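Several structures are given next for inspection.
Computed from the coordinates by the stated procedures, all read-outs in this text should not be read as laboratory data. If you're wondering where the values come from, they're calculated on a predicted model, not measured in any experiment. Cβ atoms are built from the backbone, for glycine too; each structure is taken alone.
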Structure P
Amino acid sequence: MKIVAVTNIKGGVGKTTTAINLAYLCAAAGRSTLLWDLDPQGAATYILRCAPNEHASAKKLVAGKRELPELLVPSGYEKLDVLPSDLSYRNFDLHLSARKHPTERLLRMSRSLRDRYAMLFLDCPPGISLLSENVLRAADAVVVPLLPTPLSVRMLAQLRDFVASSGWSDLALIPFFSMVDRRKSLHHEVIAGTREQFPELLATEVPYSSEIERMGLRRAPIAAYSPRSPAGQIYSALWSEIVTRMDRGRPMAAAATMRTQSIRGPVPVEGEPVGVARADPNR
């Protein structure tokens, strides 16, 4: 099972619409797919018309009193299931911090899903937190919707440096521009300058579009109800480019100086340095 996180430190950049459409397209291509709505606001859960599970508390999940397969909900689309959000997710960090090896809990929780799904998408809340570090440790790829603004570009540089300094050499960072308005000169300038600084940015750009905003009214993936529309075709192109990037390797991670050992494996054995775990042969 591959884990793809859709995340950004900033909110309002199109994370949820991206996660929903990519998960739908992945499932439509024949892969068994799961979308986990980690945002306590539950936008993905709402749009996909899934009811929250009354037993899906963050505390029980982190403590191991609930297993993720118990909480699965069908989306109504073939091969696409959902792990609905819960308001208790706002306290995820609190419960994670109370456990041993708190940055590895999400990866451990996801292992119960390996035999069921080919792909797990994580729709992540904004911000920097213990949960976001869990997401980065667990993910095989991180898709980053990026507004064409100077502060967003700064965030991408910070994220890249954090991944490099943490030694996650097997993590693919896959950024793309979202909510682009080509009528704005600032967007033109930022996009041109950023592509020089980060040539690994995806070529596909998702525009600012009322058609995309209507997803909240239609409560369905654009790729499902309007696949031939401009927005539907853009998300299809975005997913195709992401699949190609994941298949061919991890250029952004490889471009930075990496440690030789990954820290995303199981708990270190006694005598190993703290924060550096051995490779997990079952990962």
Structure Q
Amino acid sequence: MRHRLEYVTVMAVRAFVQALPRWASLTFGSALGQLFYGLYGRRRELAVANLRAAFPSKTDAECRDVLRSTFSHFSCHMIELLNFDAMSANEMMRLVEVEGEARVEQAMVQGRGVMFYTGHFGYWELQIMVHAYRFKPIVMVARTLDNPLLERLIERVRTRVGTRVIPRQGAIRGLLRALIAKNSAGMMIDQHIQDRSAISVDFFNRPAATTSAIAALALRTGAPIIPVFALPLSGGRYRMIYETAVEPPAANDPDPVQTYTQRCTDVLEKYVRRYPHLWLWMHRRWRDLSTS
């Protein structure tokens, strides 16, 4: 019953926002975020604690101001996902400018596949859709939602542009097949991981359990690793930034997977430090490898 109620609520919001002018739907999304900020007390306080630890020079009031913007951002992100789902490819692309196209094209012509990564940062769901239209669809790993009805909805949105989604369990094999076939693969690297791929890296000066799969796959196949981030611009537009490929470790590196994973994490941290309100502070990111 709870799953059905959640699904009906989401579908009602979907119909409502798609009937509004886009600017009005984003205004609604921002207001909805402030409502969630007030309602989700436990997540809010967890996020404030994470922000304090990451930015010890910020006051409590400053951390809460960042977090209010974070809640509005993520609510707008979900609203925009519903908006983009109703758009044609041309309508989407008119709202997005791309930086670093040449880096992607150069990586693709190497013929070894390409690993793309990001975090729960910016407008990552939109960048999945835009990437498929601007270049070509990718094979991506995504956590399965607890609500199977909503899982089918989000999977339909992601796959309508040609993206193939594979669950975390058994993901390495599927990603490896994609790279061997000279295709592109994508992963998120900013969540607490407990499986066999987990290693500890430094993230905001604290150890964080992180997947090593992206580094291991790149080292095995020779595929370059390209960070990608979608940032908001004024006027309801977006910029997708394809960063320079992460430098692989030296041939004599004693722990190349650790080094490569840390370098990937460092790029993500740089963006989170620059735009802290665009990252998911509500996640329990910093936990021991042994904890749940």
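One of P, Q was used to calculate helix-only ellipticity at 222 nm (-39500 (n - 2.57) for each DSSP H run of 4 or more, over all residues; to 500), giving -16500; which? So the calculation was done on Q. Comparing mean count of other Cβ atoms within 10 Å over residues 36-43 across structures P, Q, the highest figure is found for P.
Suppose you compute distance in nm of label points 7 Å out along Cα→Cβ at positions 188 and 228 for every structure in P, Q: which one lands on 1.6? Walk me through the intermediate numbers first.
On the way: P: 3.4; Q: 1.6.
Of the structures listed, the value fits Q.
Of structures P, Q, which gives 6, 26, 37, 24, 6, 0 when P(r) over Cα pairs in 10 Å bins from 0, in percent is computed from the coordinates? The read-out comes from structure Q.
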